[in-house]
Structure 1
Amino acid sequence: MDDMKSVVAAELASIRPLDDLERVHIDDALAWVTSGAPLYRVQKPATPPKHLVSYFAVFDGEYVLLVDHRNAQLWLPTGGHVEPDENPRATVVRELYEELGLSVEFDSVGPPVMVTVTQTVGLTSGHTDVSLWYAVNASRDAALTYDAAEFLGIRWFHFSAVPLARSDPHLSRFLQKVRAPRP
């Protein structure tokens, strides 16, 4: 296994599953990484048809920042496709700056909280994203700029007001994990 596949496998192995569904997603993702299959999207929207994504929710206390994503037509955490041979945490740093104008240091990005293996929805549906979900802390007072070509808008939501009916189907599980006390 090459170095970056080892990094991705280690990220996956660091995740403590919330439930049986996440155990299935971890096992699927680990089998995929170790299979020798390509991990990175090389052509939009779906080549190869299964590829690695870093999702990262930005938090300030009991608030989460979500973006109204044009293609997915959902409120989502920010995120992006992992570039060939890019560390998934480096994707978080790069995409935070590209999508929100927010600068963070690589060392401030902790291990992923969750992984999901899902079929995409919206205007570019039909492929599988293996998404590592990260949590990033920032102030709601931080000046943010967003990519208007990709997002209709951005908004901080109190946990009690997150639009779960119009978001990623795993967002509620992710918020549950983020809010749970750490052992």
Structure 2
Amino acid sequence: MSTLALSIVLGVALAVATGFRVFLPMLIVSGAAYTGHLHLDDGFAWLGTPSVLIMLSVAALAEVLAYYIPVVDNLLDTLATPAAFVAGTIVSSAVMIDAPPRVKWTAAVIAGGGVAGFTQGLTAVLRAHSTVLTGGLGNSVIATAELAGAVLIPFLALAAPLAAIALVVLFLLVAIRLLRRRFRGDKSSTGLT
């Protein structure tokens, strides 16, 4: 696989993780860049600086804790959806090192930002249903699963980008299938009343 294709795959996988948590995947990218384990595009060298690493650490901790507070988690979903799009675009473009600008920004906005926004949207819908069905008590299970995805996918993407993208594709296929089933169930139940 070419370096360009591999960097796009890495960028998309990292972007999906920002759909689960906005700041945690960015923190992992920042830490990997700071320690020299990940090379970023020149325009994104700021992401690997100590001040950004500290700022993202605080933001990630606050975000992770806030998702365990009922009602606050639903409010965060409202803010996180556009933020995930931006974060997904940033992390995906940051790792596309040798891509021509037109390819890089097209892939970063459409694939990176799009998949991050889609992932965040799916988790927001899931959390909203959980809030209705469990009064918010089941949301901590969703928050824990999202946290696991936000940690697992970036580390897997850095170690084995193809395995990470396979996991991402599997997640997206399952999510789309569940959404289709859910919306078919809504249509059939409204047709009966």
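Overview of values
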read-out	value
When distance in nm of label points 7 Å out along Cα→Cβ at positions 16 and 88 is computed for each of 1, 2, the largest belongs to	1
Read-out helix-only ellipticity at 222 nm (-39500 (n - 2.57) for each DSSP H run of 4 or more, over all residues; to 500), computed value -8000, structure in 1, 2	1
Per mean count of other Cβ atoms within 10 Å over residues 112-119, the highest-valued of structures 1, 2	2
At a computed 2.2 (distance in nm of label points 7 Å out along Cα→Cβ at positions 40 and 104), which of 1, 2	1
Ranking 1, 2 by FRET efficiency 1/(1 + (r/R0)^6) of positions 32 and 56 (r between Cβ atoms, R0 = 25 Å, to 0.05), the structure that comes out highest	2
Mean count of other Cβ atoms within 10 Å over residues 8-15 - highest-scoring structure of 1, 2	2
Origin of the derived value 0.45 (FRET efficiency 1/(1 + (r/R0)^6) of positions 24 and 136 (r between Cβ atoms, R0 = 25 Å, to 0.05); candidates 1, 2)	1
Structure (1, 2) behind the derived value 1, 9, 16, 20, 19, 14, 9, 6, 3, 2, 1, 0, 0 of P(r) over Cα pairs in 5 Å bins from 0, in percent	2
Top of 1, 2 by relative contact order in percent (Cα under 8 Å, 6 or more apart), largest first	2
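Laboratory data are not the source of any read-out in this text; all were calculated from the coordinates shown. Owing to the predicted nature of the structure, the values given are computational and were not obtained by experimental measurement. Cβ atoms are built from the backbone, for glycine too; each structure is taken alone.
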